[in-house]
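K.L.:
The next part holds the structures, each set out as C-alpha cells.
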Structure 1
Amino acid sequence: MQAFKYNATNQYNKTVSGLVEAESEEAAIDLLKEKNLNIVSLEKTKAGGSGGFSIVIGGVKAKELVAFSRQFSVLISANVALVQSLKLLTEQASNVKLKMAISEIADDIDEGARLSDALGKKPHIFSKFYVNVVRSGETSGKLDEVLNYLADELEKDYDMTSKIKGAMIYPAFVFCGLTAVGAIMMIFVVPKLTAVLIETGAELPMATKILVALSDFLASFWWLVLIILIGLIVSFKIVKKIPAFKKVIDRILLHLPIFGRLFRLIYLVRFTRSLHTLLVGGVNISKGLLIVSEVVENQVYKDLILATKKEIEDGNSISTVFSNSKEIPNMVSQMMSIGEKTGKLDVILERITDFYGREINNMVANLMTLMEPIIMVVMGIGVGLMVAAIILPMYQMSSNF
C-alpha cells in the first residue's frame, strides 16, 4: 500500500486536504471520487514505500494514542475548530497508520459525521472504550476535558503495562540465553565429551546415560524440536481464540504460582480504572460494564462483569456477583456496594484503582528483586547436573586404577 497526499474540493466547493492509502495512484483517485471529492492535486508522500509498496511494522502504540489525545484536548480547549485540529494533528503524527486514520476522520467530520462515529470506523486504533468516552464528551459539551482525562487514564494504564513488561525482560532474556547456550552445548560440545566415556566401555551412571541420549536426540533431530516448538506456539495462538479454551487458559493464568496474584490485580485495576473513566465521562453503568468487559482481556473477569451487568438490569446491586467470586477481593465488592449506596461509585472506583495500582508496583519491584536469585539458582542446578553427569564417570574410572 502507498500513501498519497491530496488537495481537493468537496460537494460544497470547500477545499479539503489529507492522506489516502491505496495500491496505486489510480486506486487513490477512485477512492477520492467515491467520497465525491474533485481532486486538485495528488502526490505520493514519503510515508509510501518505493517500488509500489510500503511496509508498516506494527500498529499504533499506546504512547502515540496518549499523545494524540493530549494534543487534541489542548487544541479543542483553545477553541480551534474540530476539523482544523485534526488537520494539525495529521501533520504532527509520525506514525503512518495514525496519520492516515486522523486524515480520514477529519474528512468524515467535514462531510457531517460526528467525531465519535468517525472514530468508531477505526476500531483497530480507537477501541469501543475510547469511542464511548469521546461520545460522552460530545453529549455533555466537555470534549476537551474528557479527552484530557482519557489521556491521563490511558497514560496510567500504559505506565503500568510498561513496568510489568520491563520486569519480565530480564528473566526472559536470561531464559532465552540459557536455552540457546544449553542447546549449543548439547548438540556440539557434550557429544565430544561423552564420546570419550563411551569408548572406555565402562558402565555409565544413569545421569550420564540420560545426558548422552538427550544429546544424541538433539544432535539428530534438532529440526524436529524446532518444528514442534513453532507448532506449539501457533497452536496456542489458534486455541486461545476459541472461547472455551481461552477461559481455561485465562483461569490458569490467575492461579499461577507467584504470578497469579499479579495477573488478578492487573485485570482488577484495568476493570476499575476503565469503569471509573466511563462513569466520569457520563456513560451509564450498564453500558459501561458492557464496554469494560471487552477491555479486561480475560474471559473469567469478562464473564463476571457481564453477569454483574445482568444483575444491575434486574434491579440488584453491583456487588452481588463480585461478593460471591473468589477472583474479586472482599474489600472491592464491599467498597463498590458503599459507593453504589452513597452515589459515589466513581470516587470509590478511583480509590480502589489507586490502592491496587500501588500494590502492583510493589509486587513488580519485589518480583524483579526475587527473580535474580531464582535465575542464579536454576542456572547453578542446570550447570551442576550437566557437569556431574560428565565428571562422575571420569571420577569412577580414575578410582578403579
Structure 2
Amino acid sequence: MHRVHESREVRKTVATNTGVNSTPEVRGPVRATPYTTRVTRSVTRAEWDDWLLNSPGGGHVLQSYEWGEFKRRLGWRPIRLVLERDGEVVGAGQFLAYNTAPVPGVLMYCTKGPWLPWDDEEAVRAFFEGVQAIARREGAHTVKIEPEVLEQQKDVKALLGEIGFHKARYDLNLKTTLVVDLSLPEEELLARMKSKTRYNVRLAARKGVEVVEPEFEEGWETFYEWMKATSERKEDYVLRRSRDYLHGVMRYMHDTGQGRLFFAEHEGTPLAGMYVFAFGEKYWYMYGASSDVKRNLKPNYLLQWEVMRWARRRGLTHYDMVGVPKSEDLDESSSLWNVYKFKEGFGGEISDSLGCFDLPVRRAHAAAWYKLEPVYYRLYYKLKKNVFY
C-alpha cells in the first residue's frame, strides 16, 4: 500500500451508518470510519496504475489509466476514485461517465472493477457511500459495476444488494472465463494440458511452425482480414466492433505497452494470430483469428503455448483466456462450445464472476434509462456500427 500525498482536491470523510442504502447526508446515529473515498483528478498514469496494481487482487487492464484514456476518445469521461484507510490507498475504481441524453444525466460504468478489500464490509460500504455522493455531484443517475468477485462469494453479493445494487440487464463482458496459473514450471503446465492439446503443440513445433511478433501495421491488416473472414465463416465468431474501433484499440494499447500482437507462421507465411492485453502480472486473450492455410499444422496450439512462455519470461503469472460459456450453459448447444473446448485443453480453471450490477442514484432518471437502454443500444450499433459499452 502506498501513502497518498495531499493535493488541492476536496476530500470528504464519510460517516458509516449501519442501515441499508445510507448516504453521507443520512441523519441519526453514525459511527466514524477510518475509510474515505475521493476523486483523484490530477493523478498520473504511474500513480494510478501503481495503486491499482497494489489493490487487493492486482487489478484489471480495463481499469488501467490507459484504458480510461482510450475510452475518453469515444466520449466516456474517466472518473478515478480511491479508497483510503488512514491516508493509504487500499482500493481503487475507475468509472467511465457517459451522457445518456435524452435521459438527463450520466451513466457511471466501472468496467471490470472496482478493486476493493471485499472481505471488509466496512470498507466496501464506505467506498460505495462515497461513490454515491460523488455520483450525485457528477449528475449520474446510475452506477454500474463489474467486480471480479467470484459467484461463490455469496456474502459479497448479499452486501451489494443491501447497499442498493441489483443485477444488471446485461453482463457486458463475459463473466465466465478460464484462468491458467503460469507460476508453475513449464513441465507441469504441459502436464496439465489435455493430451490432444499437448500433442498438437508438439506437432506444430515439429513441423516448423514459429511464433513471432510482426510489425504492427502490416501485421494488423493481415489479422483484421482473418477476423473478418472468420466472422463470415463461423456462426460463433461475430465481429461486433467496427474496423476503426478494432484498429484504434489495438494500436493505442500497443503504443502504450499494454497490447501485443503475435503470429504463428510457417516458412514465412502467417497462419494464425492473437492479440493480448497485459497489466501487472496478468495478461488477457482479447482477440484471435486464423487463415484457412495449413490448418493441419495446428498453428493456434503452438501460438497459445509460445505466448504463455513469453509471458512467463516477463514475470506474468496469471493468464485469463477470456470468455467461455457460463457454468449452466456448458454443453454442445452453446455458441461458445468450440471455443471452450479449445481453451480448456490448456489446463486452466473456470472462474465465474458476479457480472454486472446497477445502483440507481437518481431513481426516476435511472428507471427511464433502464427502460430506454435496449433501444439506445440498438440505435447506437445501427448508427455507429459499434457496441455502445
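Bear in mind these aren't lab numbers, they're just calculated from the coordinates by the rules spelled out. What you see is a predicted model, and the numbers here were worked out from it, not measured in a lab. Cβ atoms are built from the backbone, for glycine too; each structure is taken alone.
K.L.:
Suppose FRET efficiency 1/(1 + (r/R0)^6) of positions 82 and 274 (r between Cβ atoms, R0 = 30 Å, to 0.05) works out to 0.75; of 1, 2, which structure was it derived from?
P.N.:
Here the read-out was taken from 1.
K.L.:
While we're looking at this one, here's another question. Given 39, 23, 20 as the derived value for semi-axes √(5λ) of the Cα gyration tensor in Å, which of the supplied structures 1, 2 does it correspond to?
P.N.:
Values: 1: 52, 33, 17; 2: 39, 23, 20.
The value was obtained from structure 2.
K.L.:
Quick check on the output: -11500 is helix-only ellipticity at 222 nm (-39500 (n - 2.57) for each DSSP H run of 4 or more, over all residues; to 500), derived from one of 1, 2. Which one produced it?
P.N.:
Only structure 2 yields this read-out.
K.L.:
Computing mean projected area of the Cα convex hull in nm², for residues 290-361 alone for each of 1, 2, which one ends up highest?
P.N.:
Numbers: 1: 4.9; 2: 8.1.
Once mean projected area of the Cα convex hull in nm², for residues 290-361 alone is tallied for 1, 2, the winner is 2.
K.L.:
If you work out relative contact order in percent (Cα under 8 Å, 6 or more apart) for 1, 2, which one comes out largest? Numbers along the way, then the final one.
P.N.:
Numbers: 1: 13; 2: 20.
Comparing 1, 2, the top value of relative contact order in percent (Cα under 8 Å, 6 or more apart) belongs to 2.
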